[in-house]
Each structure stands twice: as C-alpha cells, then as structure tokens.
1. Given 1.06 as the derived value for Cα Rg over 2.2 N^0.38 Å, which of the supplied structures I, II does it correspond to?
2. Using distance in nm of label points 7 Å out along Cα→Cβ at positions 77 and 125 as the calculated read-out, with 2.6 as its value, let me know the right label among I, II.
3. Could you figure out which one of I, II the value -7500 for helix-only ellipticity at 222 nm (-39500 (n - 2.57) for each DSSP H run of 4 or more, over all residues; to 500) was computed from?
4. Ranked on distance in nm of label points 7 Å out along Cα→Cβ at positions 13 and 61, which label among I, II comes first with the largest value?
5. Can you spot which of I, II the value 22, 15, 9 was calculated from, given it is semi-axes √(5λ) of the Cα gyration tensor in Å, for residues 45-92 alone?
6. By the measure relative contact order in percent (Cα under 8 Å, 6 or more apart), tell me the structure among I, II with the highest figure.
Structure I
Amino acid sequence: MILQATYPELNDIISKKAPVKGLSLSYRSADTVTVTVSLNVLGFISQSVSADIRLLSVDGSRVTAEIDAGGLGNIVLDKAKDSILEKAPAGLVESLDNRVAVLNLEAVPQLKSLFETLTLRGLSFSEEALCLDAVLK
C-alpha cells in the first residue's frame with residue numbers, strides 16, 4: 001500500500017512539533033526533497049537556508065540520506081552538527097558523517113506505532129507528497 005502525506009500537511013506538523021521554527025519541505029525529485037529553514041541572524045535579520053536531502057536507502061525503519069546544502073551551506077552544516085543532533089528526537093539520528101545521515105524513524109514517538117503494524121518497503125517523493133510504500137505485518 002502507498003501512504004501519502006502532502007507537503008502542506010507535513011509542513012503544518014513540522015511547524016507545530018519541531019524545535020526549529022520556519023522549517024518546511026518541498027519537492028526536488030523522486031528521491032530528493034528540499035528542506036528550508038528561516039534563521040535569525042544577529043537577532044533581527046531573517047535568512048532562509050536550504051539543503052537537499054537525497055534518499056540513498058531504506059531498510060525497515062532506517063533511512064540513509066545524503067544532505068547537500070551547497071558549498072558554504074555544507075561548511076555551516078558541519079559546524080552546526082552538534083546543535084542539530086541536540087534538537088532531534090532521541091535516537092532519530094543514528095549517525096551523521098560526511099553529510100550522510102542514518103535515521104531511525106521508529107525513534108519518533110508519533111511513528112513508532114506505525115512501524116508496529118507496517119513494514120516500510122520504500123520512500124519516495126512526488127510533486128505533491130511524501131510517499132511511503134508499506135505492507136501490513
């Protein structure tokens with residue numbers, strides 16, 4: 001079965017739950033989504049920063065993805081790695097090395113019950129939504 005969550009739905013959930021404000025997702029390609037976050041620089045200047053997240057593999061609830069924020073953005077990402085890891089739910093980011101992240105989606109409390117009843121076979125992106133290919137256990 002294919003389960004879908006549209007980008008407006010995901011952006012709404014993220015805005016309510018994420019410790020980082022102004023974070024949103026948008027379509028890039030079938031295996032890549034762009035994450036944009038608004039940052040306050042010097043406390044009064046708002047700057048948007050974007051990074052592409054490309055899916056490399058899916059193994060059960062574990063997803064391996066490559067993060068590319070461009071030349072300067074990748075340097076900032078490397079410097080902010082510890083801060084990013086502190087803000088993520090405990091256990092979500094299993095590793096983050098050389099801009100490749102291994103994520104355990106089962107560590108997200110809202111997704112844990114989903115993985116108790118479904119086996120994830122794949123993830124992809126359409127122009128409208130995040131698509132999960134899953135089967136019942």
Structure II
Amino acid sequence: MHDKFLFTIRTPEEEIVSKEVESVYVGTEMGDLMLLPDHASFSGVVSFSPVVLKDGEQEETYVAKRGVLFFSNTKNTGVLLAGQCDAKESLDYEGLKDYLALIQEKLQSGDTESLSDFQMKFLEGERIALVEQLEEQN
C-alpha cells in the first residue's frame with residue numbers, strides 16, 4: 001500500500017500542477033469524491049468543482065471547470081484534464097461577474113440565428129458554472 005500518489009491537473013494551455021499528494025477532494029457529476037492512494041480505477045466528469053490537494057499539513061485549492069477526472073489503480077496516478085483551472089487565490093471575481101452578465105445577456109436575447117444549439121448549451125453550462133463559482137466565493 002502506498003502513502004501517496006501522483007496527481008496532475010492539465011488544461012489545454014498548460015500543466016497546472018503535478019505532484020505527489022496524500023489525498024484529493026473533487027466534486028464530480030456523480031457526487032463528491034476523495035481520492036486516496038491505491039483508489040479503485042475511476043473516471044468521472046467535472047463540470048465545476050474546487051479541487052483540494054492535501055499533503056500532510058499542506059493544502060492547495062484550485063477551481064476547475066469542464067473536465068474529466070481519471071484515476072489508475074495500477075499506476076497509482078490521478079489526472080484531471082480541465083478546460084479551465086486556476087488556483088483559488090488567483091481568481092478575478094469581478095471579471096467573472098462581468099462574464100456572467102455577458103452570458104446571461106446572450107441567453108436572454110434568444111439569438112438562435114447567430115448561435116447554434118451547441119453554442120447555446122455551452123453558454124448555459126458556463127452560466128451554471130459561473131453562478132456556482134460566485135456563490136462559493138460568498
């Protein structure tokens with residue numbers, strides 16, 4: 001049995017973090033999850049969630065949006081491939097509020113001629129994730 005496992009968070013732009021940790025807390029669409037060393041192999045979808053990495057007394061918190069989480073029992077490694085992920089302390093909440101207002105304006109306009117069904121669904125998903133993120137901040 002292992003004491004730690006390698007956990008990596010990647011976005012399309014960069015590798016956010018890759019380090020050995022004792023546990024990872026993350027919310028998936030199936031519910032909240034605590035990954036520990038030698039966890040059963042797992043995959044899940046993350047729409048919006050804090051991701052808390054713990055190693056002893058050290059704790060790092062990230063905020064992930066639109067991702068897929070994998071854990072390999074045979075390799076004792078976890079990977080979160082996220083569309084966006086930021087350290088919680090670096091989030092710009094005023095910018096998030098402005099982005100939310102823009103999305104709500106687009107959704108309320110009902111502009112189906114210039115926006116496809118996919119784009120409308122994407123904007124609705126973004127709106128839900130932003131509302132959750134801003135509620136968590138308060």
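Only the coordinates and a few stated rules stand behind these numbers; no lab work does. As the structure is a prediction and not an experimental result, all values here were calculated from the model. Cβ atoms are built from the backbone, for glycine too; each structure is taken alone.
1. Details: I: 1.06; II: 1.16.
The structure behind it is I.
2. Numbers: I: 1.2; II: 2.6.
It traces back to II.
3. Structure I accounts for this read-out.
4. Details: I: 1.4; II: 2.2.
Max of distance in nm of label points 7 Å out along Cα→Cβ at positions 13 and 61: II.
5. Details: I: 22, 15, 9; II: 19, 16, 6.
For semi-axes √(5λ) of the Cα gyration tensor in Å, for residues 45-92 alone, the value 22, 15, 9 is produced by structure I.
6. On the way: I: 26; II: 20.
Comparing I, II by relative contact order in percent (Cα under 8 Å, 6 or more apart), the maximum is at I.
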